[in-house]
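Given below, in the form of structure tokens, are the structures.
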Structure I
Amino acid sequence: MSATDKLSPTPVQKELARVLAFLKHELRPRGKLLTPFNLVTGGIVLATAVILCFRFACGIGAVTNLDQQYPWGLWIGFDVVTGVAFAGGAYVLVFMVHVLGMERYRPIVRVTVLNGFLAYVFYAGALVLDLGRPWNVINPIIGNSFGVSSVLFLVAWHFMLYMFAQLIEFSPAIAEWLGLDRVRRLLERLTLGAVILGISLSLLHQSGLGALYLMAKGKIQPLWYSEFIPIQFLVTSVFAGLAMVIFEGTISARVFHHRASAAFHFAQERIVIGLSRICAGAMFVYLFLQALVFVHGRDWLAMTPGWGAWYLLENVGFVAVPCVLFALAWRHRSTLLSRIAAIGAMLGVILNRLNVSVIAFQPNAAVRYVPTWMEVVVTLGVISAEIWVFRWIVNRMPVLREDTVPATVTVAAPTPAQPSPRRKEA
């Protein structure tokens with residue numbers, strides 16, 4: 001072997017160099033940086049970073065109004081308990097496509113899985129922010145204070161394993177983006193196993209979040225407490241996740257229209273109408289369950305003027321009305337009604353989860369919990385950062401389409417201009 005052969009790069013080295021060059025090219029910003037959206041969300045993220053530095057330096061009590069009466073506040077009630085419900089569209093969609101074989105929903109599987117994965121990553125991060133001793137977050141992993149009898153231990157492991165399952169489900173898109181065709185084919189073989197594992201884990205931890213509040217009997221206003229909270233959380237995650245799919249899909253179709261395939265645009269209306277029927281059915285089941293709980297638990301005894309009106313607003317205004325709108329949208333094939341119903345359903349889920357975790361928690365306390373402005377800014381900062389990452393990925397990876405051409409950083413040379421027919425005739 002000559003010295004030249006020894007110095008020449010191997011195929012593996014060539015492929016690694018190509019991938020590194022491609023990543024360097026993709027990391028460059030695209031489009032305008034100083035847009036109104038970037039300026040507003042950038043300011044929020046910067047303020048969030050400053051607040052979090054203060055939080056970790058001075059403790060959680062320096063930036064929140066949490067105490068022994070209210071150990072969980074906005075960061076748990078909205079970022080985790082509510083956010084995980086909105087991420088439920090991922091396990092519902094992959095079950096419909098990969099298990100039930102409903103291929104008409106395949107164009108939105110990748111973007112839904114990406115949305116769910118990012119939701120879990122950022123909301124798990126928000127969970128770390130809420131811990132008084134954040135370094136103890138690794139205890140369930142390393143075996144220190146395992147707490148195998150704790151519901152929270154179960155939820156923690158489900159969160160971690162489900163994030164890995166979603167990463168495997170989305171990994172073929174990453175391999176396509178990098179042009180690794182062999183790796184993509186290998187990852188696609190793992191998809192079905194990851195889907196089955198992810199569905200099982202998601203069903204368990206969606207209900208497990210509700211099971212956490214079974215221990216709060218006597219602390220939650222009776223209209224929002226029952227032994228069926230785990231089932232209620234599971235059912236709400238179905239229509240909450242699908243409502244988020246409708247809402248997010250509508251925005252993605254407009255903002256990222258240049259990145260979406262023709263199949264995505266063509267199937268958008270049919271997908272929205274189909275999901276409307278499923279949402280209407282899931283919300284009807286939830287209303288029926290709520291009626292059973294109301295009668296069985298004799299909740300009418302807790303229907304005081306204030307709490308009773310608040311309870312009716314949630315269940316009639318933001319559950320029954322969106323349920324009817326979803327049914328009408330499916331019957332009349334109206335995407336406008338479906339999108340209005342999706343917004344109403346999302347507001348209803350936010351209201352329900354915040355009622356259970358914050359608003360109706362310790363209703364008779366002398367001093368009620370009210371989040372500080374810093375808690376609100378951090379919540380908005382987490383959402384803004386998630387949108388930034390989502391936008392970066394969609395603008396580069398085949399999320400709204402499928403690529404088969406290997407990624408490259410080379411630009412084809414322009415073809416010589418052809419004479420126009422008019423000039424040719426002259």
Structure II
Amino acid sequence: MKNTIKQVFHSPKFVVGFVIIMAILLLTIIYPIFNPGDPLQSLFKGSDRGSFTPPGTYVSLYDAVTSFRANLDNNSDAYAARASVEISDDDWVLMVNWFTGMDIDISGLDRTDTDAVLKLWKENYSDSAKPKGMTKSARNSAKRLNESLSSLGSEPTLSVTSADESKKVKDINATDYVPVNRVASVVRLPLGTDTFGRDVLKELVSAIGTSLMIGLVAGVIATFIGLMLGLLSGYIGGFVDDLIMFVTNIFTVIPSFILLILINYSIGQEARGAMVVAVVIGLTSWTWTTRSVRSQVISLRNRDHVNLSKLSGHSLFRIIMTDILPYIMSYVVMAFILQISSAILSEAQLSLLGLGPSTTKTATLGLMMNWAMLYSAHLAGSWWAYFPVIGVIALISFSLNLMNTGLDQVFNPTLRD
């Protein structure tokens with residue numbers, strides 16, 4: 001046993017896959033310690049919900065106003081940065097269309113030169129002008145753009161009134177800056193929030209743990225059923241073999257994913273928890289394990305050591321457990337790893353169809369994909385709501401399959417280099 005484990009951990013592919021999956025497991029254990037709380041709790045309230053918040057560091061506006069401020073005059077970089085935020089890609093296209101319609105030469109105009117762009121715009125824009133080829137709707141958009149850009153270049157001041165009217169009103173100039181380390185309340189969102197205002201990273205870590213649990217439970221169930229039926233069918237043979245293979249063939253003919261859809265739909269949304277989904281996946285994924293184990297047992301049941309156990313009067317249970325199972329244990333472990341990977345992908349597929357675990361109780365990788373799709377994160381350009389989930393699913397499947405390939409090379413001499 002010790003020598004076998006040593007051989008396994010000398011396989012580069014197995015080690016790489018094992019390290020990846022262990023790192024993911026440690027993340028699901030350690031991260032909640034530093035960031036506790038309900039991963040499905042919204043960080044925002046009221047009207048702030050319903051839009052994806054991009055990744056970044058967010059500071060309390062109230063604390064920023066009341067914190068130490070430094071007045072940095074003549075900061076042209078800040079002015080250019082403020083202007084570049086105001087001029088979006090759509091605004092730039094609108095400005096180009098305006099200049100083109102007014103026969104203004106912009107061949108030498110550099111978009112990154114904010115000062116030159118604004119100067120040319122303010123010198124040539126007019127509410128009464130009607131550029132060639134521009135519709136009334138486009139001219140109205142240009143008018144709104146001009147209004148939003150009109151304050152740039154000046155020194156705007158914001159007046160902040162305290163709730164206590166006896167306190168002095170604070171005036172905030174455009175050149176006032178606050179050191180972030182002096183702001184009392186800071187929220188870091190490395191992956192932003194989803195449309196419900198929930199921290200995507202915190203939700204993702206929780207979803208990884210739930211999906212791995214589903215994969216583990218479903219893998220144990222599917223492997224156990226497939227192993228027991230395969231051992232009995234392959235060793236006993238005769239009527240028992242025919243009966244087990246008849247049932248197995250029935251489940252093989254009917255696609256397991258169709259069974260998953262029908263069963264999960266009949267269970268209902270409220271009763272469909274993570275464990276229920278895991279059990280259903282496990283109960284519909286054992287067929288190929290049964291057939292594979294059966295073929296391995298058939299090749300072993302007439303070996304000399306098995307015949308010797310029969311002649312010695314050993315029981316059926318002892319023969320299977322001591323003379324057959326140890327010889328196929330490596331194959332069973334590989335089948336178990338593949339069952340985990342398959343179960344995680346099955347849960348993701350079910351959740352994308354709206355047939356996964358209850359959406360109000362837990363988060364899974366499939367549910368996160370479902371929420372991103374329902375609220376059109378891909379159309380809104382909110383990549384942080386779905387791309388990390390796709391990456392994690394691919395990484396988990398890759399690591400498990402890499403481990404399986406490494407084990408196959410160790411236990412199958414024909415595949416060794």
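Here, each number is a calculation from the coordinates, and none is a lab measurement. It should be emphasised that the depicted structure is a prediction, and the values quoted were computed from it without experimental measurement. Cβ atoms are built from the backbone, for glycine too; each structure is taken alone.
Per-structure values
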item: Structure (I, II) behind the derived value 64, 24, 21 of semi-axes √(5λ) of the Cα gyration tensor in Å; result: II
item: Answer label among I, II for the case where FRET efficiency 1/(1 + (r/R0)^6) of positions 127 and 303 (r between Cβ atoms, R0 = 30 Å, to 0.05), calculated from the coordinates, equals 0.00; result: II
item: Rg/Rh (Cα atoms, Kirkwood Rh), for residues 135-198 alone from the coordinates reads 1.13; which among I, II; result: II
item: Structures I, II, by distance in nm of label points 7 Å out along Cα→Cβ at positions 239 and 383: label with the highest value; result: II
item: If Kirkwood radius over Cα pairs in Å, for residues 63-222 alone is computed and equals 17.2, the structure in I, II; result: I
item: Among I, II, which structure scores highest (criterion: distance in nm of label points 7 Å out along Cα→Cβ at positions 31 and 319); result: II
